[in-house]
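S.K.: Presented below are the structures under discussion, each in the form of structure tokens.
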Structure 1
Amino acid sequence: MSSEHTAPLLSVRNLVVEFSTRYGPVRAVDDISFDVYPNETVGIVGESGCGKTVTGLTLLQLIPMPPGRIVQGSIKFDGRDLTKLSEKEMQEMRGSDISMIFQEPMTALNPVFSVGNQMIDVLRRHKNLTRRQARELAINMLDTVGIPAPRKRIDEYPHQMSGGMRQRVMIAMALSCGPKLLIADEPTTALDVTTQAQVMEQIVKLQDEFHMSMILVTHDLGVVAESCDRAIVMYCGNIIETAAIDDLFHKPQHPYTRGLLDSIPRIREERVAELPIIRGIVPDLLHLPDGCRFADRCPRATDECRKDKPVVNIDPVTGNGVACYHPMG
């Protein structure tokens, strides 16, 4: 709920994340800034490889260092700069104040421990509970996220559960300590359409119940439209547009955002020769152009676009912003 009278829960400023490779350094996240306010849901969208997941992992200091490193910038959460915290302090922060639902629950959950053991460990680390108390709370959380027969399921192993069930376990684990901020990284990836809808409905319901803020990392614009208050569009490690959801879907300003929206398959009365696509390919992060990184794929690009890189200009009234010399009308 952004407001000039409300301080942001999370404030990211000029964040740069770089990875060392055999061919040279690659900037996966390049000078991004954004805020997340209390009880707000912010979607981060874009093509694969645009920096969405790296952004989410960096907030919790979970990128491998090396080869990754934070080159510059600040990540202020509840007044504390996370980039200045020690690993021990970050361990206390993870799971209790900020939680993350990872992209693939089968690899995020340890296959050799029951889901109960994994949930109990999280609860006992962050709360002063006995093992019996932690087990009861874990059972209650499994029940809360819609897992049937939770007293039986708690002793099962990840391989004994379906993808949807494993994802619900991840949600239960992430929410068990009552975090202020939830980072959901592609929470419906690899699930069938019906299960996707059920899982997202569960996350939104629990977010409201627990009064959390949420960052939803996804490439699914349909999920963003249904679940988010605001969206951030990323391309080649940059934020190229940020806007309230209604504005983004009805009045997109960046040609790339327009292209993403046009690429969504729709049921049309008229025959369409082919689905609209964004032509061209994403530039190589090792050899980025001097100007706008979308210029070679953009139908509105001019010499100005290819010469100088545009920056996001935030409207102080709406909070919307776009990095484009020739925004859509």
Structure 2
Amino acid sequence: MKTAPAGLAGIKAPVQDRLDSVMEELGRIAVADYSMVDEVNDYLLRVPGKMFRPTLVLLCSEIDGEASDDAVTLAAVVELVHIATLVHDDAVDHSVLRRGMPTVNSVWTHQIAIIMGDYLYSRSVTELARLGDLEAVRVLAKAANTMSVGEMRQLVSYDDITYSEAEYYLLISAKTASLMSAACELGALAGNPSHRVSLRNYGHSLGMAFQITDDMLDYVGSQDITGKPAGLDLRGRKVTLPLVGALREMSPQELDEVRHLFTMTEPDDEGVDRVISLVRRNGGIEYAGEKAVAYADAAEGELRDLCPGPALDALRDAVLYVTDRSL
């Protein structure tokens, strides 16, 4: 792997013009004939996210192939599905901030948030049907189904410090890696379909590395980086890999402190800070980091036999980007 950090702007550079078109597509696809839906849509699209998944679609569509005109629409559909999952996540978790802005459920209601997530999912499927590409429908439908299962897996992980490392990997594979894998496979379908397996596998490993790093940031990152308050997973009593890795090294007294935190309905700042300190002291960050790097290496390995060029270089840079977000 490379040793110099890669910025997101550089990763986007080969497809920046088409990313601008993706933003236009998002507005077109999401529009409704009901004012409340359009009001929430305008709010969601007012401050775009990092557009990482659409970037993957477009980059993968340019690997050794002529990208079809549908690539921009597929990229927009993937981003809409991603936004839908975030809206649902925030409603389920009762989160009040996302990307530094109040969430839909905090500005409106939890009911509106759930309905809006459903609307964005249904608009995405409708747009795929309009394209008439049955294979693309299969890929995204499978990912959407897998993400729903991932949400259920996450619900049963709350409050359970016996949650295993194997269960954690199944959770993030479903919740995060499935959509990144689909994004890369859809890009291949819009470019050179002979690369779909390699790019699908690349996206899966990239997504695993991305989520592990994201979970590490909850212990070591700042709100300026993550857009969320520090220790949010612990406040929600979520078990992630840094905690799993640290628990096996903790003393009985330290384990009791973690158990106590997980019995609290609303963990206090002192308790959260104490568990963060215990995770760091017992090697949880290093353990998770090693696993993230292993997945990143696997992702880069899937690119080894693909055609050199700016798109491939950007995909390689994306591997480093997901594991080096100001850790």
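S.K.: If helix-only ellipticity at 222 nm (-39500 (n - 2.57) for each DSSP H run of 4 or more, over all residues; to 500) computes to -9000, which of 1, 2 did it come from?
M.R.: Label of the originating structure: 1.
S.K.: 1, 2: which one has FRET efficiency 1/(1 + (r/R0)^6) of positions 194 and 306 (r between Cβ atoms, R0 = 30 Å, to 0.05), as calculated, at 1.00?
M.R.: 2
S.K.: Can you say which of 1, 2 returns 37 when percent of Cα pairs over 23 Å apart, for residues 26-129 alone is computed?
M.R.: Here the read-out was taken from 1.
S.K.: Here's something else I'd like to know. Name the one structure among 1, 2 that distance in nm of label points 7 Å out along Cα→Cβ at positions 98 and 138 of 3.1 was derived from.
M.R.: 2
S.K.: Any idea which of 1, 2 comes out highest on distance in nm of label points 7 Å out along Cα→Cβ at positions 58 and 218?
M.R.: 2
S.K.: Give the label, chosen from 1, 2, of the structure having the highest value of distance in nm of label points 7 Å out along Cα→Cβ at positions 202 and 250.
M.R.: Max of distance in nm of label points 7 Å out along Cα→Cβ at positions 202 and 250: 2.
S.K.: Name the one structure among 1, 2 that relative contact order in percent (Cα under 8 Å, 6 or more apart) of 23 was derived from.
M.R.: Source structure for this number: 2.
S.K.: Can you say which of 1, 2 returns 124 when volume of the Cα convex hull per residue in Å³, for residues 82-273 alone is computed?
M.R.: Computed on structure 2.
S.K.: Hey, another quick one. Assign the value 14.2, calculated as mean count of other Cβ atoms within 10 Å over residues 42-49, to the correct structure from 1, 2.
M.R.: 2
Values quoted throughout were computed directly from the atomic coordinates according to the rules given, and no laboratory measurement underlies them. Only a predicted model underlies this, so the values are computations on that prediction, with no experimental measurement involved. Cβ atoms are built from the backbone, for glycine too; each structure is taken alone.
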